[in-house]
Structures are given as structure tokens and as C-alpha cells.
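Derivation of every value follows stated rules applied to the coordinates shown; laboratory data play no part. Since this is a predicted model, take the numbers as computed values, not measurements. Cβ atoms are built from the backbone, for glycine too; each structure is taken alone.
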Structure 1
Amino acid sequence: MADMILGRKGRMTQLFTDDGRCIPVTIVEAGPCTVTQVKTAEKDGYRAVQLAFDPAKEKSLSKPVLGHFKRAGVDPHRVLRELRFEDGSTLPEVGAKVLCSIFEKNHFVDVIGWMKGRGTAGVMKRHGFQGRPGSHGHMCQRRPGSIGMHSYPARVWKGKRMAGHYGTTRVTIQNLEVVRVDAEKNILMIRGAIPGPTGGLVMVRASKKRKPTPAKKG
């Protein structure tokens, strides 16, 4: 079965454990997602499934997209994302539902989102530069300083960190713990902060580096 689900980022809040510890969590409206297409190695060259999220009205989608949903026998949705499957794993069928119950408490997940756009920013905000002296007559405290050499190579090296557009990039935060799962309301409570604005699209997948923490006895 799929180990990833699509969702919307909600607000942050806090939960208290039985021993009085306060845990900051982010609420994620995760799913339900519907499988709209299954790709196989024999036909497409690789194994994957396409997930649909966030139901939409037909008038808000184009005719080719509506045809894709009608061919799959699935109601129209706003978001489509593809999930790769390894060889030997079982592929779900078209029309199958992916619910937040695929995750359990103490599972670790990776959350993928798109960070907020911050427009044009300088090197201190964009790259974390220290800045230049603020005294003894210096008048360029927030400027980057030298950006290249003299006669050779007589140009700025590609990739030089400079001022420019900051934000709206894809960000993955790994190894976040699932604190609570509410299958009835399709809600995941994930420890810590996740990328993106409130209401932004996120993808929650099983962690690639950490295994679930065993439940404590008692």
C-alpha cells in the first residue's frame, strides 16, 4: 500500500503528555486521497501510482483533466501527484482510497512542502551572511563585499551567493514524529514545524531514515 499521503497544512498548537511535557505540533489535514492511475514497468517503464486530493467542481478543471478522471471513474480533484513504488511491492488498484491511518503514533515521517515566498532579499536574509562592520565610518553594513577576482577569471563564478528571489522552493523536513492520528477527521498531528503557509499543500511520506519508536509499556 502507499506510504505517502497528500494534505493541507493547518495551524500549530500544543499537546501535553501524561507526565506534563508540552509538545508543539502542526495539524495536517491528510487525505483522503484516491488512486487515479497505476503505472507498471511493462507498460510505462517504471512502477508508480497517481494520487488525487482535494475534490473540485468540473467547471474549474480543463477538459483533458476531466477526461482523465472520467476514464479512471474518479470524481474530479484539484491536486495530482505521483508516487513511485519499488520492484516487488504491491500496487493498489485504481479507485482505492489512501487514508491517514497508514501512519500510527510514534511513526516518523518526512514532510515535503513549498516555503513561503519572501520576494527579493539581500544576502543577510537570503543566505545568512554576517554583514560588515557597523562603525568606524563603514557605510555598507548589509552588502556582500567582493564578488569576484581581478584579471582572472574576470567574471563572477556561477552559483555565487548574492541577493535575489528568496522563497517558493521545495523543502523536505525529515524525521518528524507523528504524535496523534485522528482517522475520523483525517488529521495528523506532527511534532514540530513543517514548511509552507497555512493551507498550503504538503506531502507526508514514511521516513526514509528512521523507523517507528516502539510503544512504551504501561
Structure 2
Amino acid sequence: MPSQTRVQSVTDSLRDSIRQGRLQGRERLVELSLAEQYGVSQNTIREALARLETEGWVVKTARHGVRIRSFSLDEADEVYTLWLAVAGVALRWLVSHPNKSSFARLKKLIETARRQALQNQAEDAFETLLEWHRSLGIFSGRAQTAELLGNLVNRVAMLERLRANRSPRSLHALQAQILLYSKLVSLLENGDGAGAADLLQYLILDDLETLLPVLDVN
């Protein structure tokens, strides 16, 4: 059995390469080449790739092996539609069992994103917003909801990388988005679940509306 420490190290390294765009969509990941690159066994690579597949970063098919996930316009639309649905479910679970420490953590993430934006770290700020969504899933208290939301957010992160490469969002737009997330947390703290759900829907659909034209370049 491969060392779990080595498996986690390889998984983390490959995930970071995908998130940073060093590995691109449709790129094939060959076990033997990766084993030589990392100086580990093919079993270690195989297990690391299986973890990345579970997280939504890669896709394994019988004919093409393991490849970095890529998206058509319809698939991107589907990702955001599912993101909205699952995030909405997580939000409802959280509202039904309010927790001050969860709200404080969500607020802290928004404050971090605001600080990053002020320092012109736009990509880091948006990643913090995605971490906000991962945390929303965790704070829902429902394991399957957290897993599904985390998987979808990983796919959104890949789509955001495509956006950043082709037409980065403006700092002004990002700062406006962060302000709305701050308002969303305030609505949650005040027990306005309906208002928070409406704002969440607006934020995700607005993101999709600005993403699709960037992807539709062919």
C-alpha cells in the first residue's frame, strides 16, 4: 500500500498545478510519467489521481485515461446551475440551525477577501470567496451537501482560471461582489434566510452571465 503521506503530497501538488493553470483542460495525466516526475510508485500516482477525480478536478475514461477536466458552454452552465442548487440547500440547512461561530467564520472569509482585493490580489480574493462556499457546505452540517458543494466549487475554480487567462474580472467588479457577500452574511446573521437566498442566487447567476461570453471564443 502506498504511503498516505506521499499520496497526499502528490495530490496536493497536482491540485495546485491545476488551480494555478500549469495543467490545462484536456491535458492527459500519464501514471508512468508522473511517477518518474515525483519519484514515487505508479500506485501512489493512481491513488492521488483517484482522489482528484473524487474532488472533480480530473476525469477518467476507458479510452483516454485520466485528463484534466474541461468544459463546454453547456457544461459550464450546468456547473453553475448545480452550484446554485446545492449552495441554496446548504444555505437552508444553515439557516435552520443558526450558529454564531459559523457566521463569524463566514464573515472573516469576506473580510479576508476584501483585504486581498485592496492589495490588488484579485485571484486570491476570488479563491477566498470560493472557500466561503466550501465553508458554507461544511457549516450546513450535512456531509453529502458539503461534499457535493465542494466538488462543484472546485469546478467553478477551474472555470475561473479560464476566465482569468482570457479576460480577468476587473478589481472594481470584484470589490462590488465582495460587498454583496458581506451583505449576504449580514442577512444570515439577522435571520433573513429568504433575503440571503435571493442574494446568493443573484451572485451566482451574475457570475455565470459574465463567464459564458468569455468561454464562447471559438
Output 1.00 (FRET efficiency 1/(1 + (r/R0)^6) of positions 57 and 153 (r between Cβ atoms, R0 = 41 Å, to 0.05), calculated) maps, among 1, 2, to structure 2
Of the structures labelled 1, 2, which one yields -2000 when helix-only ellipticity at 222 nm (-39500 (n - 2.57) for each DSSP H run of 4 or more, over all residues; to 500) is computed from its coordinates? 1
Upon calculation of log10 I(q)/I(0) by the Debye sum over Cα atoms at q = 0.29 Å⁻¹, for residues 145-184 alone from the atomic coordinates, which of the structures 1, 2 produces -1.07? 1
One of 1, 2 was used to compute volume of the Cα convex hull per residue in Å³, and the answer was 135. Which one was it? 2
If distance in nm of label points 7 Å out along Cα→Cβ at positions 121 and 177 is computed and equals 2.9, the structure in 1, 2: 1
Looking just at distance in nm of label points 7 Å out along Cα→Cβ at positions 17 and 33, which of the labels 1, 2 belongs to the structure with the highest value? 1
Matching 5.4 (distance in nm of label points 7 Å out along Cα→Cβ at positions 97 and 129, computed) against labels 1, 2 points to structure 1
Work out relative contact order in percent (Cα under 8 Å, 6 or more apart) for each of structures 1, 2, then name the structure with the largest result. 1
Quick check on the output: 0.90 is FRET efficiency 1/(1 + (r/R0)^6) of positions 49 and 113 (r between Cβ atoms, R0 = 30 Å, to 0.05), derived from one of 1, 2. Which one produced it? 1
Please state which of the structures 1, 2 yields 11.4 when mean count of other Cβ atoms within 10 Å over residues 41-48 is computed from it. 1
